[in-house]
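Any read-out appearing in this document is the output of simple, stated calculations on the displayed coordinates, not a laboratory observation. Just so you know, these numbers come straight off a predicted model, no measurement behind them. Cβ atoms are built from the backbone, for glycine too; each structure is taken alone.
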Structure P
Amino acid sequence: MNTRTHEWNERAWAVFRMSTLVLMLRFAVRVISIGAIGLAACAQTYPNKPIRMVTVAPGGSADFATRLIAQGLSMSFGQQVVVENQGGASGVIAAQTLAKALPDGYTLGLFGSGIWTLPLMQSAPYDPMRDFSPITIAARSPNILVVHPSVPVKSVKELIVLAKARPGELNYAAGITGSANELAAELFKAMADVNMVRINYKGAGPALIDLVGGHVQLMFATAASVAPHLKSGRLRALAITSAAPSALAPNLPTVAASGLPGYESVAMHSIFAPAATSAPIISRLNDEIVRVLKTAVVNEKFLNAGVEVVGSTPEQLTATMKSEMVRLGKVIKGAGIRAE
């Protein structure tokens with residue numbers, strides 16, 4: 001084969017390879033376009049059958065929030081949204097159900113902050129960052145730092161001074177291990193560098209009863225649970241744990257502003273879909289859920305229950321999970337908290 005023939009063959013092969021590559025790229029673009037059109041069409045027709053929302057055992061704030069949101073979504077979608085309670089307060093069973101569900105938007109889950117703090121305290125059968133598609137932070141619930149009237153303090157600063165002067169003598173009541181009120185107290189201890197003894201109960205209710213009875217000195221409790229006791233004078237409120245003043249306790253300063261700068265501790269109720277749920281469906285769900293949350297009726301019902309409406313983007317929920325797992329992970333490790 002002469003040189004000219006060889007060069008011609010090389011050029012011909014080069015043209016053939018380039019033509020093939022162009023055809024392959026065009027085919028890929030068409031496939032992607034068809035897929036995108038299919039996803040968009042799916043989101044437009046979604047939902048065309050009932051949706052189920054899994055959550056924890058009935059009776060708590062998560063159950064209340066789930067039912068309120070499900071009712072609003074049922075009206076908005078024109079499809080029934082069925083609440084399915086699974087397991088106890090930890091949410092492990094409900095989280096497993098969601099993680100294993102088809103990512104088609106017809107199984108959702110509403111969980112408290114424990115969905116991402118529990119794996120920091122024990123092995124969990126799910127990964128909060130891998131197994132779920134975040135939709136929104138639906139609501140949050142700050143705690144109120146309350147003391148028994150026998151404790152001679154009227155501010156956060158005075159409490160810190162007293163705790164430093166009497167290390168190990170003050171004790172605080174907490175619900176089950178790893179509960180939001182326990183983490184709020186342990187965060188307080190770590191940031192204020194004080195030694196207070198943790199007294200765990202089987203729930204926040206029994207803990208509050210002992211606080212009112214004077215068997216323990218202080219507690220981080222929900223606004224709704226302590227309201228009657230504050231009104232009667234059986235407890236004294238020092239501050240609220242949110243970063244900014246809250247409508248739940250309009251006359252109460254924040255912990256951060258009254259003696260412990262940078263302090264914030266709020267329990268959150270967030271909504272998720274299974275991992276790999278399509279972006280158009282997640283967007284549709286976020287739009288509709290936030291719209292329901294922002295209605296005056298729903299907002300008022302949440303406030304009356306001691307909960308603040310949020311309605312975040314999926315990205316904000318993801319960022320919150322990441323930052324809270326780092327921040328609270330240090331507190332949990334430092335306090336040696338292990339879920340039972």
Structure Q
Amino acid sequence: MKIALDAMGGDLAPDETVKGALLAADEVGPDTQIILVGPPDRLGTLLAGSPHDDKLLIHPATEVVEMEDSPRVALRGKPDSSLAQVVALMKAGQAQACVSAGNSGAFMALCHTRLRTIEGILRPAIALFMPTAHGHRVVLDAGANADCKPEYLQQFGIMGSIYAQFVLGLESPRVGVLSIGTENHKGNDVTQAAMPLLQQAPINFIGNVEGDQIFGADGVDVVVCDGFVGNVVLKVVEGLASVLVGIIKDGVRKSPKAMIGAWLMRDVFMQARQTFDYSAQGGALLLGVNGICVVGHGKSDSNAIKNALLVAERSVNSRIVQHVRDALP
């Protein structure tokens with residue numbers, strides 16, 4: 001297996017992406033190699049003295065897609081960018097997965113146009129693992145499609161169910177549609193029209209779920225929504241987690257008793273922080289395209305890059321793309 005990594009993608013690239021690749025080299029399977037895509041001289045310097053010469057390869061790219069670049073620039077204006085090259089390696093069969101923490105809109109556009117969607121899939125979706133007290137839940141779409149048709153939501157439910165089954169190991173994942181109430185008549189026109197389609201799909205569909213069920217009681221495994229709502233949920237969770245950490249830190253600093261209590265509970269705080277740390281998730285899979293494409297967070301550090309590479313390896317080994325093909329009529 002070869003995984004192509006956009007070494008120049010992300011706010012902390014290439015230093016953190018290379019460090020993440022080095023960390024991943026210690027954990028991936030013995031037959032997995034990571035292709036670092038970017039300027040060979042710069043990457044070679046960062047890899048100097050690495051003990052993983054057999055695991056890490058370099059593929060040249062002379063351009064970089066910046067975060068402010070439009071998808072059009074990535075598609076037409078920078079054909080030799082590291083982002084374009086990781087997708088090209090997949091299309092040519094020289095890599096079985098690609099990973100980027102760079103411009104996500106440009107990355108998705110490249111994957112969609114160059115790799116195409118699986119036959120029968122109308123739109124790809126970003127499948128995100130959300131941490132809960134009971135493990136993880138799959139939420140999709142997390143930002144690929146701001147506006148959706150009912151048929152899209154039906155396919156998101158099918159793909160999310162397959163992802164939960166073969167990656168999380170759930171025998172019959174429970175699938176719900178994110179809405180403003182659990183009653184069948186609640187929701188907007190799209191979610192209500194999607195309801196009978198999901199009921200007809202070959203999945204364990206349980207109906208509407210509310211926002212608190214994403215993290216709350218153990219009643220759903222896959223939450224389906226359009227990309228607008230899913231991305232808002234993601235950003236709200238990230239912002240809330242950051243604010244809560246700040247409030248706790250400020251409160252602890254103001255009280256000697258709180259400082260003692262925090263020291264006694266340090267293991268609990270550390271576990272909670274790790275649960276909601278995006279770097280522990282690594283990246284989100286773009287489901288529905290002909291290949292394994294992992295979208296990383298723009299602020300990914302070395303640990304996040306490592307975990308994104310492990311998500312890619314696990315997804316290839318799970319044969320997710322083939323399972324989606326098999327599930328379609």
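The greatest value of distance in nm of label points 7 Å out along Cα→Cβ at positions 86 and 302 among structures P, Q is that of P. Tell me which of P, Q gives -15500 when you compute helix-only ellipticity at 222 nm (-39500 (n - 2.57) for each DSSP H run of 4 or more, over all residues; to 500). For helix-only ellipticity at 222 nm (-39500 (n - 2.57) for each DSSP H run of 4 or more, over all residues; to 500), the value -15500 is produced by structure P. For FRET efficiency 1/(1 + (r/R0)^6) of positions 62 and 182 (r between Cβ atoms, R0 = 25 Å, to 0.05), the calculated result is 0.90, so let me know which of P, Q that is. Matching structure: P.
FRET efficiency 1/(1 + (r/R0)^6) of positions 78 and 142 (r between Cβ atoms, R0 = 35 Å, to 0.05) computed as 0.50: which structure among P, Q? The structure behind it is P. For which of P, Q does Cα extents along the principal axes in Å, calculated from the coordinates, equal 63, 59, 37? The structure behind it is Q. Of structures P, Q, the largest value of mean count of other Cβ atoms within 10 Å over residues 158-165 belongs to Q.
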